[in-house]
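Just so you know, all these numbers are worked out from the coordinates, no wet-lab data involved. Since the model is a prediction, treat every value here as computed from it, not as a measurement. Cβ atoms are built from the backbone, for glycine too; each structure is taken alone.
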Structure I
Amino acid sequence: MNIFTLTCGPLSTNTYFVYLDGRDDCVIIDPADGAMVRRTLKELGKKCTHILLTHGHFDHIYGLKEVKDATNATVCIHELDAKALYSNRASLIVLIRETLPEVHADRQLHHGDIVEAAGIKFRVIHTPGHTPGGVLYAVDDEKLAFCGDTVFYESVGRTDMPGCSTQALIESFFDKVMPLTGYRLLPGHDEETTVAHEAQFNPLIQHIRR
């Protein structure tokens, strides 16, 4: 499996292109800049069939409308964050005094769902906290997960904004992330990490242990 990472958008979000050798289709995770995503698709020679959204904050969906219109890909998001695709308040774009064009999900996801796209199986793991409908997309065959803003390298997502919950994030971290033994974690911002590294160095774990 191949992963191409494009860091783009208003808050330097990691947009991921995921595809298999020998196939011309791909999955895009969190399209943060429409023009850059379209250009990258052309450079890679791929057709996007599915857009997977880790959550509904504006910096992860900033390019969604343009990419959807260009590809007609299936847009997938957890049901609890689906409103953010057509609500400027729910997406928090109002914080930067902008608006986003409305998009509606083609598929609203739930914990445990499997999204099969471009020959790859993505298992949906619901990780509320940063947003009510935040998810990880685990590719179990590869032992990796795209984790959005649930967890970062030696950090976790913010919980000081509307719709956030510190307690829910703590529970998600310990109950949903930590059991992924041996997995790589590809976050929504900054560098990738691993579950093993976070188990040893993440400040949230150290704080709870104290």
Structure II
Amino acid sequence: MNHIKNYYCVEMETKHGQVLIEGPISPVQLAQYTFHQDLTSFRPSEQQKKALVEIADLEDGRIMIIRKDNTVLGYATYLYPDPLERWSEDKIENMIELGAIEVIPSYRGCGLGKKLLEVSFNGDEMEDYLVITTEYYWHWDLKGTGLNVWEYRKMMERLMSTVGFVPFATDDPEITSHPANCLMARIGKRVNEDTLERFNRLRFKNRLMY
């Protein structure tokens, strides 16, 4: 599959001034930016930067960022599912995963996460993809937001639904290990039945019917 990466850039006014939301960003450009020290949801910010530069260099990798001057304040990653997860067991070439989305705490609450997703799906090329995302409660900032797992889950569902993600049932053990975890997917307009059938087989591996 030819992974088209048309660049998009949108300005947005926040309570802290204007920011840029842009991408997919090239690894060379991304390497020149500083990652804010509060980007620590998944790993320390410098390690996160290194991981994202590597993803940006992949043919299927797409990194969208929120930037103020030369500082990255947030990001979203899109790439083929992790080889250790069941979602990679069938190499569906037009299925990619929204692997992570993060905005630093001081910039939350002003719609940046929503805008980041909107810009991610600005391009018509995204209608060729089935995009999945797996939500695990242990990645959520429950302490920082003051929300319980159910409130946070509802917030994530609302956020993802703004660009067309909907929940899907699955028997994946990691997701079924806690009732707040969930699988969501956005099915592009040009995704065919074959892709959907293969996705359904990945969703349910322990049943004959789905």
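A few notes on this one:
- Test item: helix-only ellipticity at 222 nm (-39500 (n - 2.57) for each DSSP H run of 4 or more, over all residues; to 500) calculated as -5500, pick one of I, II: I
- Origin of the value 26, 15, 9, where semi-axes √(5λ) of the Cα gyration tensor in Å, for residues 87-134 alone was derived from one of I, II: I
- log10 I(q)/I(0) by the Debye sum over Cα atoms at q = 0.17, 0.34, 0.35 Å⁻¹, for residues 111-150 alone derived as -0.68, -1.09, -1.10 - corresponding label from I, II: II
- At a computed 25, 20, 15 (semi-axes √(5λ) of the Cα gyration tensor in Å), which of I, II: I
- Label whose coordinates, when FRET efficiency 1/(1 + (r/R0)^6) of positions 55 and 127 (r between Cβ atoms, R0 = 25 Å, to 0.05) is calculated, return 0.70 (choices I, II): II
- Source structure (of I, II) for mean count of other Cβ atoms within 10 Å over residues 23-30, computed value 18.8: II
- Which of I, II yields 0.45 [FRET efficiency 1/(1 + (r/R0)^6) of positions 119 and 199 (r between Cβ atoms, R0 = 30 Å, to 0.05), calculated]: I
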